[in-house]
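Derivation of every value follows stated rules applied to the coordinates shown; laboratory data play no part. None of these values were measured; they are calculated from a predicted model. Cβ atoms are built from the backbone, for glycine too; each structure is taken alone.
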Structure I
Amino acid sequence: MGRPDAAGAGAVNLVSNANKYTPEAGKFEIGAKRAKNQWDPEGAPEVVHVWVKDSGIGISMEDQKKIFQKFFRSDDQKAREAPGAGLGLNITKSLIEMQGGHIWFEREQRS
């Protein structure tokens, strides 16, 4: 069984990260829904799918591979303007995985 405090800390980290990298005029949204468990055939039949979507500064293809690594900070100038040690998403990943969950990044093409 997962720890509610760990789940809450993971959610707070995701929202904080979205807020940090979304410009003042931008927006971010958070959502959650029940979903069929398609990741672990031996796990619970349903899971909670939580997502954060933002109109932030964007992430290069190279950086996308590294965003969950400990101490990762992009070399992108806009990203460097935001404070941080590169631990937030790594901690979030650890918290989620400790509870048997999964975290990933998807990029939406902008027009």
Structure II
Amino acid sequence: KKPGQKLIELQREGWGPLGYSEDVGCSALDEIDQSFPSDTALKAARDEFCMTAMRTYLQSLEDRKPVKLEMAKPIPRDTIIEFLDACNTKMDLPETHKRLVEHMMATNQ
């Protein structure tokens, strides 16, 4: 199983011990902005959870990286899609934005 799918399963399984169904728990997270528009602490906690999940996903890919990369065979379609998903995830992280801004400032771009 791909790491992203497994991590999502693990996150969803965390709702049961808290007494909530997976769907209800995930829905509650999705609706925080509408249900609690003025609760900045709750929104910040949700955002930090999401960023941590993204970082965990990227780390899981790094941990799976082979010692030697395959250079002769064509790259499988699923691998390309997973790579692009990882790129998009990395671009959503605040530390990536910061590094890009710092690079642009340092290179006068």
Comparing I, II on Cα Rg over 2.2 N^0.38 Å, the highest sits with II
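Upon calculation of Cα extents along the principal axes in Å, for residues 31-78 alone from the atomic coordinates, which of the structures I, II produces 43, 22, 17? Walk me through the numbers on the way to the answer.
Working: I: 43, 22, 17; II: 55, 20, 9.
Comparing all candidates, it corresponds to I.
Here mean count of other Cβ atoms within 10 Å over residues 7-14 has been calculated and equals 17.0, so which of I, II was it run on? Spell out each step's value before the answer.
Working: I: 17.0; II: 12.9.
Here the read-out was taken from I.
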Quick one: FRET efficiency 1/(1 + (r/R0)^6) of positions 39 and 55 (r between Cβ atoms, R0 = 25 Å, to 0.05) came out at 0.35 when computed from one of I, II, so which one is it? I
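For structures I, II, calculate mean count of other Cβ atoms within 10 Å over residues 47-54 and state which one comes out highest. Walk me through the numbers on the way to the answer.
Working: I: 15.5; II: 13.0.
Comparing I, II by mean count of other Cβ atoms within 10 Å over residues 47-54, the maximum is at I.
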Structure from which -9500 was derived, helix-only ellipticity at 222 nm (-39500 (n - 2.57) for each DSSP H run of 4 or more, over all residues; to 500), options I, II: I
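One of I, II was used to compute relative contact order in percent (Cα under 8 Å, 6 or more apart), and the result was 23. Which label is that? All intermediate terms of the calculation are to be shown ahead of the outcome.
Details: I: 30; II: 23.
Matching structure: II.
Tell me which structure, out of I, II, gives 2.1 once distance in nm of label points 7 Å out along Cα→Cβ at positions 71 and 87 is calculated.
Details: I: 1.2; II: 2.1.
The read-out was computed on structure II.
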